[in-house]
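What follows are several structures.
Just so you know, all these numbers are worked out from the coordinates, no wet-lab data involved. Quantities reported herein were computed from a predicted structural model and do not represent experimental measurements. Cβ atoms are built from the backbone, for glycine too; each structure is taken alone.
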Structure 1
Amino acid sequence: MSKQLLIYERAVPVTRQRHGSWSVKAGTSFDFARGVNSVPLMVAEFPNAAAEYTIVFGGAADEIIPVALLGIRDNENLYVSETGAWSGTYVPAFLRRYPFVFSSDNANEADATFTLCVDEEFAGCNDEGRGERLFDADGERTQYLQNVLGFLQAYQVQFQRTKLFVQRLQELDLLESMQAQFTLRTGQRSTLSGFSVINRDRLKALSPEKLAELMRADELELIYQHLASLRNLTPIAERIGGPVDAAAATETAPASPADFETTGNA
């Protein structure tokens, strides 16, 4: 079965009728993310994420969004250990909200109604009382489920803020398609493509007025955090044996085709 939203196998609406006796035991394993080499990143997460991940921009046209790179090869997450533990310091909110997610009934999010869904294929979902109950004995939402809703609502607010940031970058023509090439110590060569970064020269060429607008919106700081995070490409690659050479080169073709509460589990 092809996954929904990268990591979701079968996300269905949470209802009293279907999930009244369900509990969720979350936060013990990240095996569900083992096959993804990047995940969406909200702008509120940049300060924490930039310290250890490379932040780039994935997607195309109006679907571009910041992502945290978790690996340099397809279907390989270098931050999930053999036991399923997360080996990084910061866990992106996209992963911390799992197994829950909002679904929308309208492509225009301003007019959309959001429905809380749960991935029923998640190993932590059960009706044996393990973990946190979704509904109490009277069929009312538990505090845990209320906290989940609050986390996803905050995530959605940050998603809209992140889209506005990307829109500003596109309006200023600051994004350019890139690829990174690595030579590992084994002699194997690996190329990572399909992403964009901010062009430093275009940024420096902006008028003082445009730079001031970015600064007032706290977006200039986000840009510098993104640029500083690019130095993490080599340490990420070293998790698979260590590159002896890594270089980024501009492509002429366009790139091909998620701080709010960012600690703890939803």
Structure 2
Amino acid sequence: MILLMAAAFLAGWVDAVVGGGGLIQLPALLVGLPQATPVATVAGTNKISSVAGTLTASATYLRTVRVHWPSAATIMAGACLGSSAGARLVQFLPKRWFTPIVLVVIIGVGIYTWRRPTMGLVNRIRHHGAARYLRLAGIGALIGVYDGAIGPGTGTFFVICLVAVIGYGFLEASALAKLANLATNAGAIAVFWAHGVIWWRVGLVMALANLAGGWIGARTAVRHGSAFVRKVFLVTVIGLGVKLAHDTVVQFI
């Protein structure tokens, strides 16, 4: 539990700054929980911990970053619906598929960001009106399905899509991503709770550590701005990519 709490704290910090904390926390649960633990139980317990840090980070961002609420409501609605569907699909997902799927996506995201050094440093909204809301709903639903079914990297994927597709700066995208992530967590938790697969004691203890990490991480991001968030994003992606590549190779040997 001490190691799981340490992983949850670090995950909360990383998730608040740039997203992707689940790529630290979920592997920790896969190692720390009994090997025969069902995928749905691992995912559901992970959600209980994650939502605490996400809630704290959201509150911190909302005090300092201006949010366009119609946009936030649109992406949150799509995210909640998508996550609910993904949480139902996870029961049919083989456990050994987790790591390879996440590895492919995280490598693509890292390369995309690295090749665009000025992307996300300033707010340059490219879509307005119905065009923006349609894209936001699509981003929310698509990533929501992924979050409900698998989870790790959801915040990172929200950030990169909001920056690359809509044109937000990294700081503004991180604030909006936190709200969307709250919606995905709520949708998934409702489904997992209904099926009785969550280990509440483990999840709630980790939630306290994740909450502390999220509070500190959000304040760090707000203080240092988009350039700092971009650097943390790239470092996180590289580290997680190496870890996931190693896990994938070991898994199939």
Structure 3
Amino acid sequence: MALSGLFLCSFLIVHMSGNLQLFKHDDGLAFNVYAVFMTTNPLIKTVSYGLYALILLHAFEGLYLAKQNRQARGNQRYVVSNGKANSSWFSRSMALLGTILLVFIVVHMSNFWFEYKFGYVPYTQYEQNLVTGEVVATPFEGEIKGKMEEFVREENQTRVVIVKDLYRSVMEGFKNPILVLFYVLSMFAVSFHLVHGFKSAFQTLGINHSKYNPLLNFLGVGVFGIIIPIGFALMPLYFFFKSM
């Protein structure tokens, strides 16, 4: 649980860093090129399949541990039950939060990853002026091999990129207020889950020392509990308000 959880934490940093390209004012050029790289690079694809397996392993291991904890207590209930006195709400609700996140991952993958890989995603042609950096995007109705073609028109110093337009799918998807609300609420679950999970993973591995705990607390709360969930939540909100 600890090792798989920490690996997933590192994935969140990489995933958010790449997705920040959604905010670039280039009609999705940088994000779409990034999406092609992430889905065609052999090394990235291999790591991705390992990631999917780890997500399932982490989720089912968590549910199994929660079941073991209940079975260990049996039908005996505590004479005095005061969970707040000895533990945080986060630690007592890890199975619930993890289940919410598993549902979120399934919805997220079906909306974007599955659609990108197996559904219909239109192509867009980008023409970028290599001198000014200005980008013009137009729908592409022809056919290309693979997910992207790129070349340079030397006569007018223009970079031409024809690419599968996942950016457009994201933009259209986040016009739906119900989906946006679901994503934002799921980020609260991410925050609460990581606030406890990040530090407890190091404690499980035996890294629990007054010298390192302040740094671990900062990373667990400041980075994984606040910055990363807010970063992901801003993406659907950005597209929703942009479409209004």
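Suppose you compute mean count of other Cβ atoms within 10 Å over residues 42-49 for every structure in 1, 2, 3: which one lands on 22.8? Numbers along the way, then the final one.
Working: 1: 22.8; 2: 26.8; 3: 10.9.
The value was obtained from structure 1.
Match the computed value 26, 19, 18 of semi-axes √(5λ) of the Cα gyration tensor in Å to one of the structures 1, 2, 3, and report its label. Don't skip to the answer; put the middle values down first.
Details: 1: 34, 24, 15; 2: 26, 19, 18; 3: 42, 18, 17.
The read-out comes from structure 2.
Identify the structure, out of 1, 2, 3, from whose coordinates helix-only ellipticity at 222 nm (-39500 (n - 2.57) for each DSSP H run of 4 or more, over all residues; to 500) was calculated to give -19000.
Working: 1: -7500; 2: -27500; 3: -19000.
The value was obtained from structure 3.
Taking FRET efficiency 1/(1 + (r/R0)^6) of positions 186 and 202 (r between Cβ atoms, R0 = 25 Å, to 0.05) as the quantity of interest, name the structure among 1, 2, 3 where it is greatest.
Numbers: 1: 0.10; 2: 0.80; 3: 0.50.
By FRET efficiency 1/(1 + (r/R0)^6) of positions 186 and 202 (r between Cβ atoms, R0 = 25 Å, to 0.05), the leading structure of 1, 2, 3 is 2.
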